[in-house]
1. Here helix-only ellipticity at 222 nm (-39500 (n - 2.57) for each DSSP H run of 4 or more, over all residues; to 500) has been calculated and equals -12500, so which of 1, 2 was it run on?
2. With semi-axes √(5λ) of the Cα gyration tensor in Å derived from the coordinates and found to be 60, 8, 6, which of 1, 2 does the value describe?
3. Taking distance in nm of label points 7 Å out along Cα→Cβ at positions 18 and 50 as the criterion, which structure among 1, 2 has the greatest value?
Structure 1
Amino acid sequence: MAISGKITRFNMHQLPPYERMQQMRARRAEAAAIVQKNANLANGFATIQQNNTQATGDLISKIAMQRMSKRV
């Protein structure tokens, strides 16, 4: 028995057990793909922040070295 339209939690019980299992597997796979995409995005932002922090530290260190060399 096929359900016309969108499958929701309210009409899921009308599906045969095998189709219900297939539907749940598909939903889990979609959720896992979204989680992976979000993790990759978060890692990208973390890398950007780390590089930004490192560049700021290098700049401050360079300015400090220039100031020290001018005093001598």
Structure 2
Amino acid sequence: MQEVMPGIIVDPLIKGGKPVIKGTRVPVELIVGKLAGGLTYKEIMAEYDLKKKISWRHCATQLIYWRKNK
């Protein structure tokens, strides 16, 4: 397991190595998609029972990096 940004990890044993929110199996890709689809920060936090605040900029940045380098 490697923490690639605060609150975001990559682990080959979790979701095939896709970046996920630390302590969950929620892929960063899903979070960014929900934001793009119009959900608010609070709605996403509630939907996935995320207790810790997450930087959405970090999510988007990591997703772009991961897609370019996979």
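1. Going through each structure in turn, the value belongs to 2.
2. Numbers: 1: 60, 8, 6; 2: 19, 13, 10.
The value was obtained from structure 1.
3. With respect to distance in nm of label points 7 Å out along Cα→Cβ at positions 18 and 50, the highest-scoring structure among 1, 2 is 1.
Every number in this text was worked out from the coordinates using simple rules, so none of it is lab data. What you see is a predicted model, and the numbers here were worked out from it, not measured in a lab. Cβ atoms are built from the backbone, for glycine too; each structure is taken alone.
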